[in-house]
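Each in structure tokens, the structures are laid out below.
Rule-based calculations on the coordinates, nothing more; no lab input. Note that the structure is a prediction, hence the values are computed from the model and not measured. Cβ atoms are built from the backbone, for glycine too; each structure is taken alone.
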Structure P
Amino acid sequence: MSIILNIETATKNCSVALANEGKTIACKEIAEQNFSHAEKLHVFIEELLAENNLQFSDLNAIAVSQGPGSYTGLRIGVSSAKGLCYALNIPMIAIDTLQLLAKQIQIEDGIIIPMIDARRMEVFSAFYDKNHNQIRNTQAEIIDETSYQEITETIHLVGDGTEKFKNTLIYTKFVFHSDVVFPSANEMSQLSFDKYQIRDFVDVAYFEPYYLKDFVLSK
């Protein structure tokens with residue numbers, strides 16, 4: 001039995017899932033306009049363990065969403081994962097945030113472009129094929145009416161970054177999946193277990209979130 005605690009805090013969604021052998025046992029999450037990760041994260045973790053008759057000592061690893069995403073959200077999630085891994089002497093696993101968004105839909109053809117809002121007309125995005133394999137590197141990009149002109153396939157758009165482009169990306173090849181807004185720890189379960197099996201761990205001491213952009217303090 002491999003019990004992995006999955007933590008996803010890269011966006012407004014504070015999400016935690018317990019998984020056994022790659023299958024989600026239980027998940028708690030809440031998405032609020034004002035980030036509540038600092039208040040909710042450890043409460044969710046303790047509640048999940050108690051409700052499933054588990055102790056911290058039962059955990060075999062902790063997986064955390066590595067970004068890109070909110071600077072504050074990522075810092076909270078990664079710091080919490082590091083602290084628990086140190087205390088419990090268990091490995092830490094990093095999962096790409098955009099892949100978690102892509103995995104929330106199943107398509108038969110075309111490509112999936114998950115987008116996380118990066119303020120104004122900019123998003124964090126990447127390309128995934130129908131099997132959720134990444135086929136274009138993660139980028140911070142500004143979207144306008146000329147974006148993705150070279151792509152002839154159907155483009156499936158997911159994530160909170162897509163909403164502001166519904167009047168910009170108007171061609172029929174664009175399909176908006178408006179029901180998929182935030183990444184969730186629920187999608188981390190199989191991904192983290194796959195990495196656990198091949199011992200694809202990160203160095204707890206030196207690991208940093210994938211911010212993609214420098215943090216700028218707004219006045």
Structure Q
Amino acid sequence: MRKLLTKKEVKEVLEILERCYPDAHCELDHNSPFELLVATILSAQCTDVRVNSITSEMFKKYNKPIDYLELGLEGLEKIIKPCGFYRNKAKNILLTSKKIIEEFDGEVPKTIDELMTLPGVGKKTANVVASTAFGVPAIAVDTHVFRLANRIGFVDEKDVEGTEAVLQRKIEKKSWTLAHHLLIFHGRRVCKARSPMCEECEIRSYCRYYLRKVG
């Protein structure tokens with residue numbers, strides 16, 4: 001099997017992807033760090049398209065922590081029900097809103113460690129919010145990033161934590177956030193989970209999966 005890509009090769013792959021996706025960005029619609037936080041909580045086990053369809057109207061009325069506390073659990077559950085796992089997500093959004101008001105003066109905390117103290121906020125969500133809303137270098141390893149990093153040959157890891165650690169070593173810190181967005185864009189458009197479009201892929205000459213497939 002082809003060896004893992006070197007740091008130099010990883011950089012070359014990312015440069016190609018940047019040319020392919022010059023507009024790579026977070027595809028969760030939001031107008032504030034708090035809206036991004038809510039949208040990211042909703043995005044667990046749910047597509048960004050579905051989340052955006054829910055939040056496009058929800059954020060017009062409810063875009064601050066106090067709004068959700070006043071809305072209440074049943075009201076929020078009704079709005080986000082199409083999102084899946086809505087009961088748990090509604091509970092976490094309310095608890096997070098309460099904590100932001102009581103412990104962070106109504107503002108979303110800016111550090112990854114502080115974000116992870118919020119109910120329903122794990123490492124991936126904290127990385128997304130910190131990097132996208134506050135410019136903190138981070139690689140949020142979601143299903144796309146995990147799949148592509150292992151499939152292409154950036155890493156050979158069995159879990160999210162290991163994947164994130166290796167990516168942080170192989171990618172320049174200043175490029176962590178961009179790399180996250182580039183891999184997601186490529187995963188959604190070309191390197192799909194069940195049927196990767198290898199013949200249309202601009203990075204196939206680097207890819208362990210493709211090179212193994214063609215022999």
Structure R
Amino acid sequence: MRIDIISGVPELLNSPLENSIVGRARDNKLVEIYTHDLREYSEDKHHKIDDYPYGGGAGMVMTAQPIFSCIRKLQSERTYDDVLFTAADGKKFEQKNANKLSLKKNIIILCGHYKGVDQRVRDELITGEFSIGDYVLSGGELPALVMTDAIVRLLPGVLGDAESALTDSFQDDLLEPPTYTRPAEFEGLKVPDILRSGDHKKITEWRSEMAIKRTKQRRPDLYEKFKKKN
């Protein structure tokens with residue numbers, strides 16, 4: 001899989017993409033990730049990528065020309081399944097979206113910035129728009145990193161335990177159940193006996209019950225989705 005991330009401040013992307021799970025996936029050639037500096041595609045003599053909005057108003061708007069030039073160049077070199085935009089008014093990015101995107105071959109993620117982007121970019125180039133939550137960020141770089149991490153960890157071979165990604169929270173509209181590790185007792189606090197019983201059938205049943213209970217308590221919205229499916 002190849003992911004191209006377009007940003008006006010690509011320096012914000014470097015460290016998270018070079019370390020931990022995503023970094024190892026790149027080192028092991030399980031995914032290709034490239035960042036592109038939008039300013040390098042600007043035809044403005046000062047390499048500007050923003051301008052004042054027509055009709056007035058506060059803030060600046062990302063201009064169309066550098067974005068069109070960058071995306072068209074990339075598309076001339078290979079076929080992309082999706083061109084995504086990190087937008088405050090995009091649909092909420094969820095696990096099901098990460099699952100679907102992890103099956104793609106090539107995707108582009110355009111990071112929003114300033115007050116927004118020229119609408120012609122969204123109308124002509126963008127195939128999907130995502131938000132990671134109802135709050136304001138300085139730019140789309142953090143959402144792009146969140147999306148990339150969620151996608152990459154699903155790729156074959158990225159996680160040492162292939163089952164791990166399949167049992168993550170949200171995969172089945174349930175939160176993960178409580179988890180424990182050694183020692184079996186710490187400061188008088190004990191691991192539930194069932195987890196040490198060796199009875200895998202009962203352990204699976206316990207984990208399922210705890211996942212449902214935790215989801216009902218902490219995320220009733222998810223619990224309602226789970227109930228409708230089951």
*Determine which structure produced the value 4.2 for distance in nm of label points 7 Å out along Cα→Cβ at positions 8 and 160, calculated from the coordinates; the candidates are P, Q, R.*
R
*If Rg and Dmax of the Cα atoms in Å is computed to be 17.3, 53, which of P, Q, R is the source?*
P
_I have -7000 for helix-only ellipticity at 222 nm (-39500 (n - 2.57) for each DSSP H run of 4 or more, over all residues; to 500), calculated from one of the structures P, Q, R. Which structure is it?_
P
